[in-house]
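Nothing in this text is a laboratory measurement; each read-out follows from the coordinates by a stated rule. The shown structure was predicted, so the numbers you read here are calculated from the model rather than taken from an experiment. Cβ atoms are built from the backbone, for glycine too; each structure is taken alone.
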Structure P
Amino acid sequence: MRRLSVTAYAEWVLGSSRSASAPYLITELDSKTRAVFVVSAWAGEFGGRVAFADLDGTQVSVTGDRTEFLGRNGTLEHPAALEQGNPLSGRVGAGLDPCAALQTSVTLRPGASEEIVFFLGQGENREQARELLSRYRTADLDAILSR
């Protein structure tokens, strides 16, 4: 048997330029879905909208802080959080270098396989984001993709 850690990672932009929009992005852990949500405090194109990242509700640790995940001067090829092997802190909020990093664990028996789904999307508001997550967490995704 093998126990694996699976990590999904996305950097938030919610605008035309990451450097311009990042100071206005606020990450949060949604209490109802446990997904990472992000909103823009800037009233631009994405003002009021809610973007989300989710591992089909199976995430066991998360962070909304890119600096924590990558480390000081870290890279995507060698993120500090994966090199150190510790669970993600759960840090979210304003004033961070915004991202969504989510981890889950999988135990595989010899010859077994596991499907892990990473949802990345946005809604007009929190309720619509929650509704989208609820709908697609229970949907037949293969059928939806083939349509």
Structure Q
Amino acid sequence: MITGLHNGDALRAWKENGIRYAVGDNTRSAIRNQESSFYPLTTTVAANGYDGIVIIGRWATTIYFNCDFPDCIVQEWKSVTGRDGSFSDILREAKEVNTKHLLGLHWDPFMFHQANMRVVDAPAQVINGVNRQYSLLMAWVEAVAVEMARL
């Protein structure tokens, strides 16, 4: 839905069919509330082509939509950022970045996708000293939640 948030025809069709809320992306300032980062953005004719749809922002993560295992995340991260590192480095960065959002009392959800929940045949890995199978979503939550508890 992110790409339709500046399409008046799409927004009108959503509203006519009972859709009043859509998810956004906090990395795109054009679909964030510029007056307060604590409130969603409500579309307007001037800015979006139609008024009255509430855009609820989401925080992007480095757990990419098309990945199901750590090796995929690491390769994608290297390709996107040009950096080098391991899955542990990605989780360490996730803790640093996302605890700031949470401690800042921002209510916005985080972006995850169906592929990120694959666990049944996931490779075992050690996170916070526990060696077991984790989905990418589980690994991210474990890393961030333990950091939040520590802080």
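A few remarks follow.
- Each of P, Q could give mean count of other Cβ atoms within 10 Å over residues 7-14, but the derived value 19.0 comes from P.
- Origin of the value 1.00, where FRET efficiency 1/(1 + (r/R0)^6) of positions 111 and 135 (r between Cβ atoms, R0 = 30 Å, to 0.05) was derived from one of P, Q: Q
- Among P, Q, structure where helix-only ellipticity at 222 nm (-39500 (n - 2.57) for each DSSP H run of 4 or more, over all residues; to 500) as derived comes to -5000: P
- Origin of the value 31, where relative contact order in percent (Cα under 8 Å, 6 or more apart) was derived from one of P, Q: P
- Test item: semi-axes √(5λ) of the Cα gyration tensor in Å calculated as 26, 22, 12, pick one of P, Q: P
- Mean count of other Cβ atoms within 10 Å over residues 63-70 from the coordinates reads 18.0; which among P, Q: Q
- When mean count of other Cβ atoms within 10 Å over residues 31-38 is worked out for each of P, Q, structure P gives the greatest result.
- Structure (P, Q) behind the derived value 37, 29, 18 of Cα extents along the principal axes in Å, for residues 39-94 alone: P
- Value 14.5, calculated as mean count of other Cβ atoms within 10 Å over residues 23-30, assigned to which of P, Q: Q
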